[in-house]
Structure P
Amino acid sequence: MLTNYLNKNQFAKAEIKEKPKSNLKTVIVIPSYDEQELTKTLDSLWKCKRPVSSSVEVIIVINSSEKETEEVILRNEKTEIEIKEWIESHKDSTFRFHCINKKNLPKKHAGVGLARKIGMDEAINRFALIKHKKGIIVSLDADCTVLQNYLVEIDKFFEKNPKGTACSIYYEHPISGRVYPRETLKAIIEYELYLRYYNLSLRAINFPFAFHTIGSAFAVRANIYAKQGGMNRKRAGEDFYFLQKIIALGNFGELNTTKVIPSPRFSSRVPFGTGASLRKREKNNLEEIKTYNFSAFEDLKIFLKEIPNFRNIDDRKDFDKILLKVPKTIAQFLRVKNFYLSLKKINKNTKTDESFVKRFHAWFNSFRVLKFLNFAHEFFYQKINVSISAEILLKKYIDKDKEVKNMKELLVFFRRIEKSRK
């Protein structure tokens with residue numbers, strides 16, 4: 001399977017010449033573009049406790065496009081020198097580090113998605129060489145640090161879940177201290193609250209694919225990565241588009257016993273994500289990040305309960321009748337997306353109620369939920385401050401008696417809820 005994937009989907013030939021150890025089980029992939037403090041991430045990994053019976057590799061993919069500025073190229077070259085010097089001074093036969101510098105990548109695709117793909121495809125090649133199709137590929141970013149139990153907890157998670165396809169890994173941005181300016185910390189609190197509000201809202205309405213999709217905090221088995229066609233080459237949002245396909249397979253989990261700590265820094269390369277959100281907030285002098293009105297999630301909740309009633313509907317009149325039972329936001333969205341034709345195919349290709357629901361959710365997946373929310377806020381609702389939305393969620397679905405003084409307290413409470421999930 002892994003070799004077939006490489007023959008069909010590998011972007012570039014494998015560059016690592018050193019043979020992998022026969023007990024290689026985990027490969028961590030780190031894209032690096034115009035990074036100046038990558039050694040902090042590597043130091044953090046080096047301090048981790050090692051798995052007892054298996055080896056680990058780290059693949060750093062320094063990358064730049066064919067239209068890159070001379071300044072970025074020079075900084076990348078400096079990073080490469082620093083990383084290779086770091087590797088030379090950190091030798092461990094069970095924990096190996098590799099550095100790749102991919103220059104002149106096609107401008108159309110150059111970005112974090114392609115860099116992540118190059119590294120993950122390289123990981124697939126490593127596992128293919130030792131015929132270990134269930135090896136673990138971990139996605140991390142170059143501005144992150146991790147807890148010292150990071151490696152052993154990832155190893156333990158997949159040992160305990162032999163059927164597990166992949167998992168999200170618990171994360172927390174820094175929200176206090178003197179390392180970052182006060183305004184940056186305030187902005188990152190809002191942004192992380194935005195992420196957790198979105199995820200907890202989906203869980204509150206019982207959406208089955210409610211998981212975080214953070215590029216710096218997930219792991220996937222090699223055979224599952226190959227089965228789904230590998231990482232995409234999107235310049236942003238590559239993590240969301242990749243993981244929503246993996247999540248739909250089932251047996252996706254959450255690893256909450258360790259932690260990834262992303263940097264609350266600004267970024268100029270991607271149009272959304274942590275850094276881009278901070279940059280946009282500063283540029284527009286926004287008072288507070290706005291997010292989806294919770295009413296849209298409640299519309300989704302009503303719709304999700306009606307899913308079984310769409311079974312065996314193959315007549316347009318019956319379809320129109322069932323749309324009368326769902327909120328007008330959903331009904332209009334389904335009409336615009338011509339869902340009637342998709343529903344006919346779903347019913348035609350399912351023989352049981354269980355298979356119908358599964359195929360229904362394959363259509364109404366995380367991507368279409370996001371599309372619906374954007375549609376609803378274009379034609380029906382207005383986005384509101386994240387602090388207001390998050391408190392509505394808190395009072396309606398989590399703890400109506402919980403009192404919080406500010407966004408930071410609310411974020412800490414949401415973190416506690418998500419971290420306690422098993």
Structure Q
Amino acid sequence: MTNTLAPRRPYYGYVIAGLGFLIQAVFWGTYRSFGLFFNPLISEFDWTRAEVAGAASMGWLIVGLMNFPSGATVDRFGPRLTLTIGGFCFGLGYLLMSGVNGLWQVYLFYIIMAVGMSAADVVPLSTIARWFAKKRGTVTGIAKVGTGIGMMATPLFASYLIESHGWRTAYIVLGGIAIIVLVTIAQFLRRDPSKMGLKAYGAENTVSIGEKPEEGTTLKKALHVSQFRTLCVAYLLLTTIAEVVMMHTVPHAVDLGVSTAGAAGILSLIGATSIVARALIGVTIDRLGSKKALLLCFIPLILALVWLQVADSLWMLYVFAILYGLSHGGFFTLIAPVVAQLFGTVSHGALFGVIMAGNGIGGAIGPVLTGRAFDVFGSYRLPFLVLIGMALAALLLVASLKKTAYQLETEHHATLTGTSPS
């Protein structure tokens with residue numbers, strides 16, 4: 001006799017969200033610790049800041065450019081394969097860095113790491129976008145809290161390893177953890193609910209295994225939509241700002257007389273503050289929509305960059321970290337749900353990848369030019385002033401965004417059916 005009262009299994013989308021949290025924590029916590037290796041590498045090999053920053057900038061360019069094929073791979077083959085390859089390459093790059101003896105090796109190993117890093121966002125966030133039709137922003141925000149946790153905890157752990165066991169051992173430990181955790185997680189990912197005979201959370205339709213009940217704007221059409229191009233340029237500027245801040249804040253603080261541990265605390269505080277922002281901004285986009293949510297993030301960003309011009313002590317840099325962390329957490333949590341809200345999920349991975357590819361250009365150029373500016377002028381004042389102008393330009397671009405045809409169609413359908421748009 002069948003037991004009709006048997007408890008239902010928990011919705012697998014929550015497992016996907018939890019795994020997304022862990023993926024973000026490992027990838028971004030490890031990646032954002034690079035600033036701590038900056039001075040040890042310079043001290044041991046007598047390289048310039050521009051040379052070391054150049055390796056990271058080139059790596060970030062590769063990350064950006066590889067986001068498109070990674071996104072397309074997720075769309076076609078699913079997140080399991082993408083993350084297995086990405087996690088292995090990412091950890092391998094860090095393991096190889098432990099044996100570096102020449103500048104050319106730094107560049108080569110960061111290319112390997114960057115190939116893997118391209119899976120950091122597109123895998124968990126595109127997968128979450130497909131599993132949640134409702135509360136997509138909220139769940140994305142929860143997963144992106146993992147980035148904040150990783151950015152808060154990993155730099156402190158890496159700082160301890162560097163000071164206690166040396167930078168080479170630190171690279172080995174971080175790389176080994178990354179490979180083991182990420183490749184293991186990959187085995188539990190599923191591209192979308194239809195693969196398990198389920199439907200997206202909050203979706204109206206029912207599905208059977210193998211169906212793909214997705215809708216939205218295809219990649220080919222989106223490339224000709226002005227809103228998509230505007231979003232790409234805005235995020236190129238925002239990512240450039242982010243990479244300059246995350247790469248050069250630690251050496252800037254050390255130049256001001258701050259200890260290595262104190263400088264690491266700046267990165268950790270940015271991560272800690274971004275946790276709050278990531279949780280709140282996901283709820284905000286579900287309630288207010290993409291444009292208003294994006295505009296709100298500019299308030300702490302501009303305040304932070306203006307404050308940075310006068311910050312010359314540890315407590316002032318900590319105030320900067322708090323303000324900047326609020327904007328950083330908000331902006332980079334919003335990319336995936338904004339793309340889904342404006343263009344749907346049918347080509348979400350590829351669209352997300354295109355935006356991140358553009359980000360790679362800005363994120364690569366910004367830090368190396370900033371390092372070069374420091375080498376020439378002996379100060380970060382000029383490049384930090386330029387960041388304010390870039391933030392204002394991005395603000396104007398976001399303010400000019402209009403609703404897409406897909407967004408209007410979704411809202412119209414919601415009005416006819418009496419439901420809220422996803």
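Tabulated data for the structure shown
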quantity	calculated
Structure from which 3.9 was derived, distance in nm of label points 7 Å out along Cα→Cβ at positions 48 and 152, options P, Q	Q
Source structure (of P, Q) for relative contact order in percent (Cα under 8 Å, 6 or more apart), computed value 18	P
Structure (P, Q) behind the derived value -14500 of helix-only ellipticity at 222 nm (-39500 (n - 2.57) for each DSSP H run of 4 or more, over all residues; to 500)	P
Origin of the derived value 28, 57, 14, 1, 0 (P(r) over Cα pairs in 20 Å bins from 0, in percent; candidates P, Q)	Q
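Computed from the coordinates by the stated procedures, all read-outs in this text should not be read as laboratory data. Everything quoted here is computed from the prediction, not taken from an experiment. Cβ atoms are built from the backbone, for glycine too; each structure is taken alone.
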